[in-house]
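Values quoted throughout were computed directly from the atomic coordinates according to the rules given, and no laboratory measurement underlies them. This structure is a prediction, so every number in the text was calculated from the model and none was measured. Cβ atoms are built from the backbone, for glycine too; each structure is taken alone.
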Structure I
Amino acid sequence: MHAIAAQFVHAITTHDEVALRECFAPDATFRALIPPGLRERDGAEAAAALITAWFSESSLRLLAEDSDEVGGLLRIDYSFEGSEDGEPFVVEQHVFCTVVDGRIAAADLLCSGFRPPS
């Protein structure tokens, strides 16, 4: 399960929507609680497109990543620093995933939003 976690984070970091889509099962469900609210998508293509859109105008540098298994779920944590429109930010996300046959079948994500760096 750690391989899919590494692929997931790398795809976000490199803005690789195709690689991100490959992390998901074709019929995956994806829910994300982000500022300003809940976003839900069905299918690998829709989930990858949503995540990619969040960072499409941003430069990103990975600050930290971690993954572990929690009661049969894959937990993926990562944080980035970046900039968008010349404004620096930090962002942290936590994802809990059901993995089936090496792909994410369902995922629930919690996002800090783009925050000013400390």
Structure II
Amino acid sequence: MMAEIPEPIRKQCEEKGGMGAIVARLPGTKTLKQRARLFQALGDPMRLKILLALKEQPLCACLIREILGISDSKLSYHLTVLKDAKLIAGKKQGQWIIYDLTELGRSLILHIDKC
């Protein structure tokens, strides 16, 4: 049994092609999971601080750790979350890994910075 729908909402739904058409326009499960991972990565102040620092310039882990004032293990966790969300990437340069924003990370942090 379908719930009673307010008339204005029912009309709008019909104009959009009905519930089936609305549901068909929603992203698939894979896309929703990717977006959820992205928002989870952005949902932590430490990770936002890392992204904002990397907006200024590429940094090695030792400098990021100094900026945040956290342990290596906590930094490793945060960097992994950001890498998994494809917001940052690390490139090996000699004995160091230099982290920088990806194109997605740069695009998002520019929008976030305006909020």
key: With P(r) over Cα pairs in 5 Å bins from 0, in percent, for residues 32-95 alone derived as 3, 17, 30, 26, 15, 6, 2, 0, matching label from I, II   = II
request  = Tell me which of I, II gives 1.00 when you compute FRET efficiency 1/(1 + (r/R0)^6) of positions 24 and 72 (r between Cβ atoms, R0 = 35 Å, to 0.05).
outcome  = I
task = Work out the source of 168 here, i.e. which of I, II gives that when volume of the Cα convex hull per residue in Å³ is computed.
result = II
inquiry  = Given 10.8 as the derived value for mean count of other Cβ atoms within 10 Å over residues 16-23, which of the supplied structures I, II does it correspond to?
reply    = II
message = Using relative contact order in percent (Cα under 8 Å, 6 or more apart) for the comparison, can you identify which of I, II gives the largest number?
response = I
remark   = Value -19000 of helix-only ellipticity at 222 nm (-39500 (n - 2.57) for each DSSP H run of 4 or more, over all residues; to 500) was derived from the coordinates of, among I, II, structure II
message = If you rank structures I, II by mean count of other Cβ atoms within 10 Å over residues 8-15, which sits at the top with the largest value?
response = I
